[in-house]
Structure 1
Amino acid sequence: MTSFVGGNVGSWRVLRVDPVIGVPLAWISRLEVTEQEAQPPPGNWVLRGVTAFDRYVTSAERSLLEARQESLGRQSATSAALIPIRKSAAWWDLPHDERRAIFEERSHHIRTGIEYLPAVARRLYHGRELGEPFDFLTWFEYLPDHAAAFEQLVERLRSTEEWRYVEREVDVRLAWDPPIPATTRVPR
């Protein structure tokens with residue numbers, strides 16, 4: 001279980017919270033990502049997800065992703081995005097093989113993502129089975145120098161057939177900015 005805790009405390013400073021489709025999330029100034037169950041701060045939010053088997057990835061695609069993907073938490077990757085997505089009932093009503101065909105054979109989701117590795121590291125979290133408001137939480141980390149490439153990746157994915165099934169999406173952009181512990185602050 002991973003919790004994305006939005007509020008006024010956290011290691012990530014929020015640059016923007018943009019509703020792409022559907023209901024927005026409340027504005028927050030900071031985000032903390034934790035591997036623990038978390039409760040929302042008053043008036044703010046928590047999004048939860050679990051990493052799980054990849055629903056639409058073949059073993060060959062998984063091997064390629066693992067070979068090219070950088071790990072999360074690189075010190076130089078000080079830019080990030082949290083993009084929670086909920087797909088429509090029409091998507092979930094499709095048989096698995098048809099969802100896979102839309103996802104990769106026609107929309108080229110995996111193939112497109114691989115083009116941006118290793119510059120953009122990512123991890124997918126599943127929230128649907130947890131009863132969360134979003135089916136997927138996608139976490140991306142990248143160097144500030146790769147921001148244009150990240151924007152291109154997101155634009156390409158949003159222009160696919162797969163995205164016609166998205167009924168809610170929020171784009172949260174962040175910069176690594178952990179608070180300085182009081183013991184290490186320089187006095188004025």
Structure 2
Amino acid sequence: MDLVFKSNTDEKGKTKGFNFQVHVYPHKWAIDLQYVAPKGYHLEPQGLAGVPADKYYYREDVKTTFFGISAYQVPNKKRFSYRAALLQSEWQKKSAGSIIYGAEIHHGTVQGDSALIPAFYSSKFPQAGINKINILSFGPGAGYAYTLVMAQHFFITGSMVINLDVNFVREEDETRKEKNVALESIRGF
């Protein structure tokens with residue numbers, strides 16, 4: 001069984017927060033900055049964690065903070081343009097692609113006033129009692145981006161990056177702090 005907290009509004013509970021993203025494409029680069037900080041989550045479907053079947057389990061105290069940056073070099077800038085596809089401030093007249101490579105670093109925190117796992121499920125999860133999780137993830141990545149131009153102003157662009165990230169995770173409760181390190185391959189599009 002997986003417990004997945006989701007954010008939403010009204011009947012499921014109110015989520016408040018801040019979401020800031022910047023995507024810039026200077027000469028030969030694709031750079032993404034992100035800061036997200038929502039508060040208030042619910043569990044789906046209705047009736048989980050011992051609440052009535054027509055209600056959602058809701059935690060207004062659970063908040064997350066996530067920020068990060070990724071920067072990838074685009075060496076074939078003369079033939080391939082992210083700006084043409086994503087900003088439409090340039091015009092790519094012929095189909096072309098580019099290898100892309102770079103790195104990313106992200107930090108995230110999830111915390112609540114009490115245990116993140118509802119008491120109803122505490123016997124089923126080893127993370128029972130954990131009320132704060134910190135994650136730091138960074139590593140190199142490489143991939144490919146391509147724009148298929150089918151007509152003068154009709155095109156399809158796709159890109160894929162595979163990152164090899166090192167993840168440092170710290171889980172905390174009132175009496176303990178557990179630290180884990182993992183190497184992970186992450187695909188992004």
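A short reminder: the numbers here are calculations on the coordinates, not readings from a lab. On a predicted model such as this, the values are computed, not experimentally measured, just so you know. Cβ atoms are built from the backbone, for glycine too; each structure is taken alone.
Structures 1, 2 were compared on FRET efficiency 1/(1 + (r/R0)^6) of positions 20 and 124 (r between Cβ atoms, R0 = 25 Å, to 0.05), and the highest value belongs to 1. Work out which structure the value 52 belongs to, where percent of Cα pairs over 19 Å apart, for residues 28-83 alone was derived from one of 1, 2. The read-out was computed on structure 1. Upon calculation of FRET efficiency 1/(1 + (r/R0)^6) of positions 44 and 148 (r between Cβ atoms, R0 = 41 Å, to 0.05) from the atomic coordinates, which of the structures 1, 2 produces 0.65? So the calculation was done on 2. When relative contact order in percent (Cα under 8 Å, 6 or more apart) is computed for each of 1, 2, the one that comes out at 33 is 1. Structures 1, 2 were shown, and helix-only ellipticity at 222 nm (-39500 (n - 2.57) for each DSSP H run of 4 or more, over all residues; to 500) at 0 was computed from 2. Structures 1, 2 were compared on mean count of other Cβ atoms within 10 Å over residues 132-139, and the highest value belongs to 1.
Looking across 1, 2, the calculation of Rg/Rh (Cα atoms, Kirkwood Rh) that yields 1.09 traces back to 2.
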